[in-house]
1. So if we calculate distance in nm of label points 7 Å out along Cα→Cβ at positions 10 and 242 for every structure here (P, Q), which label has the highest result?
2. If percent of Cα pairs over 30 Å apart, for residues 138-321 alone computes to 17, which of P, Q did it come from?
3. Where does the value 31 come from, among P, Q, when percent of Cα pairs over 32 Å apart is the thing being computed?
4. Which structure, out of P, Q, was mean count of other Cβ atoms within 10 Å over residues 18-25 calculated from, if the result is 10.5?
5. Given 1.3 as the derived value for distance in nm of label points 7 Å out along Cα→Cβ at positions 82 and 170, which of the supplied structures P, Q does it correspond to?
6. Please compute distance in nm of label points 7 Å out along Cα→Cβ at positions 154 and 250 for structures P, Q and give me the label with the greatest value.
7. Can you spot which of P, Q the value 11 was calculated from, given it is relative contact order in percent (Cα under 8 Å, 6 or more apart)?
8. Supply the structure label, taken from P, Q, corresponding to FRET efficiency 1/(1 + (r/R0)^6) of positions 34 and 186 (r between Cβ atoms, R0 = 35 Å, to 0.05) with the calculated value 0.35.
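Since every read-out is calculated from the coordinates, none of them should be taken as a lab result. The shown structure was predicted, so the numbers you read here are calculated from the model rather than taken from an experiment. Cβ atoms are built from the backbone, for glycine too; each structure is taken alone.
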Structure P
Amino acid sequence: MLLFVSASAQIQVVAVSPRSQQLDTPMNPEISITFDRSINPGDITPQTFKVFGRWTGVINGIWSLVENDQKVVFQPQMSFNAGEQVTVMLAKGISSPSGDTLEKGYAWQFWIKPNRTTLKINEIQRITVRRPGEGHVQTYGAHAADVNGDGYTDYMVPNEVSNDVRMFINDGNGQYSNFTVHPLTGAARPSTNESGDFNNDGFVDFMVGSTQNNRVHVLLGDGTGGFSAINSLTAGMGVRGLTLLDVNGDAEFDAVTANRNANNLSLFIGDGNGGFAEAITISTSLFQETGIFSADANNDGIFDIFVGAFGGNEIALFLGDGEGNLTLSDRTPLTGSSWMIATGDIN
């Protein structure tokens with residue numbers, strides 16, 4: 001995949017593999033990135049080159065530099081799940097022997113090829129999310145991930161009435177008979193959620209937004225299916241959408257929420273230690289921001305975001321600059337109200 005090369009003191013990326021938004025990647029792919037000049041081998045570390053599977057979690061592997069140290073090759077030590085989205089993030093500051101640097105970092109995403117199947121779906125099990133004798137909890141939303149590193153997919157569900165999340169651990173046979181309850185203090189109908197590794201300990205963490213107030217909870221995984229800490233952030237009112245991305249090129253997960261009641265976005269910069277800076281409010285001129293999704297819309301290696309305006313019947317694109325800024329670029333009208341957004345290369 002050819003990207004761009006220019007005469008500059010900045011290191012440029014000329015190719016990545018798998019290509020950005022590739023849909024048919026094998027489950028154990030070789031991941032590589034090629035630069036326009038040699039780089040310092042010591043600059044490629046687990047802190048500057050990160051691979052994260054949305055369901056698999058943090059991916060460890062082996063790096064090698066080839067082609068006169070212009071190409072970094074990463075071989076994962078475990079396979080991804082079929083149909084999984086994979087994110088690769090490189091940190092700014094990677095340098096060449098002459099002192100040139102990758103000034104804004106670089107990131108791209110691709111998808112693992114799904115297995116072929118029919119469209120027939122049969123119910124094989126019904127799992128309760130309530131404790132014995134418990135009343136209505138109203139589960140709304142779910143997220144699957146391997147939270148204890150045993151290679152099996154677990155899942156977490158937020159509950160709007162009980163204001164908690166419940167973690168179900170896979171027993172290795174596809175059964176989820178037991179769960180643990182984790183209250184979210186100050187939550188008001190938590191729903192929208194995503195996963196990442198916010199403190200670089202290799203364990204899956206979660207972020208959950210509340211639809212009826214301005215709370216966003218950060219749940220730091222402990223690697224066993226529990227949480228070492230649960231903290232909260234303050235966003236705009238009515239957190240309906242949530243996406244994770246790297247907005248400032250440090251290869252750490254940041255977050256942006258779509259706040260329907262406040263009619264704005266909130267940007268949280270992650271510090272890589274599990275903390276997030278106070279929200280930066282992004283005014284959009286949209287109406288009832290609800291759906292949100294991050295992707296690289298212009299193929300520059302920097303995350304952008306798509307935002308759906310539920311009340312305004314439109315989708316807007318905000319381009320990232322790699323320095324923590326997101327700027328409105330385009331708006332597209334819809335025939336209905338946008339609730340959720342997904343992106344991909346459909347042609």
Structure Q
Amino acid sequence: FLLPFAAVATVVMLVVLVRARRWLCCAAQALPYGLLAVAVLTFCSLNYSHYGVFALSDFSEGSFAAAMGAMMRVDTESAEPLLSVPTDAREKIYAAVPELEPLAYWLEEDEQLQNDFRDPVLDDYRAGSFYWAIRRAAQFEGVYDTPQKADAYWQSVADAINGACEDGTLPSRTGQRTATSQPIKASYVASTLAETVRGFVHVITFADCAPYETARSIGTEEDMAQWSSYLHCGFNHAAEAGKDTPYYSPYQKLVFALMEGIAWCYRALLWLGLLAGLVCHWGALPRVLRRPAADKVVPWLLLFGILGIALLRCAMIAFVEVSSFGIGTSTMYLATVHPLLLMYAFASASAFDWPFKRKEHAA
């Protein structure tokens with residue numbers, strides 16, 4: 001999600017540097033992309049040397065992504081936005097594609113796999129669970145005995161489904177695509193925008209950042225005995241079977257209170273800093289437009305890019321949440337937004353003056 005903004009920033013810098021005839025600096029703009037290419041090629045080469053497959057990931061690209069994209073092509077009667085390959089679509093695929101028929105037992109009948117991945121409320125696999133479930137089913141059928149076997153298997157699945165969609169054997173709702181994510185549809189726009197706002201508020205309020213587990217669980221004596229036997233250690237002496245009484249010691253509570261205080265300091269600094277940064281950044285726009293100069297236009301655009309990166313990250317996670325996960329606003333997936341907003345706030349306040357500052361008049 002950084003590359004579009006990096007590309008725009010590079011173009012802006014190149015325009016400034018070309019006008020200044022700083023050719024060496026122009027050439028240096030290729031360094032970050034060169035380093036990225038080297039890193040990607042290194043990972044691909046390591047995968048090839050270890051597994052015999054030249055790819056960065058066998059999940060998000062290559063034959064498995066092609067197979068997932070093909071399965072999501074198949075039309076369905078389900079209107080549930082969280083389902084990528086609903087039950088009725090899978091039944092059609094099993095009947096038309098013999099390669100997938102052996103996986104049907106695991107996906108539709110095996111109790112353990114369904115307990116691990118199936119949503120009990122929807123009574124089906126959410127998009128964010130289905131690709132893991134089908135990979136597990138394929139593992140049980142020996143598909144992952146070797147990387148080459150898995151690569152060939154998923155490619156044959158993709159080719160078979162796409163062929164069936166093209167000749168009308170399977171009903172198709174989209175064109176051919178290679179992806180593990182759901183296709184972007186108009187029906188997702190409103191919910192994605194709403195979740196984007198929730199995610200942004202989640203970030204600036206440091207929500208879900210308690211230093212301890214807030215959800216309480218109740219363990220029976222039998223459960224606790226099994227866990228103790230499995231872990232080869234006892235439970236906290238304050239834990240009581242059949243109760244959810246908090247069992248933190250006074251010293252732990254003191255440390256937690258200190259950490260909560262630090263979190264509140266972060267909240268206050270982020271609120272005030274972000275507000276000051278927004279006022280300074282956007283308050284400078286009229287002056288930048290009236291007297292455009294490289295030393296003002298470039299910083300303004302770069303800061304706009306940083307803010308855009310933060311908002312785009314919120315929007316990306318929001319789309320995945322409403323189309324695949326359905327787990328609620330997640331601090332983990334939004335963790336990259338906090339430092340971006342802090343950097344934006346500090347850089348904006350440093351680069352531009354307070355717009356309401358009174359002009360000093362000479363005596």
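1. That would be structure Q.
2. That value comes from structure P.
3. Label of the originating structure: P.
4. Q
5. Only structure P yields this read-out.
6. Q
7. Checking each candidate, the match is P.
8. Label of the source structure: Q.
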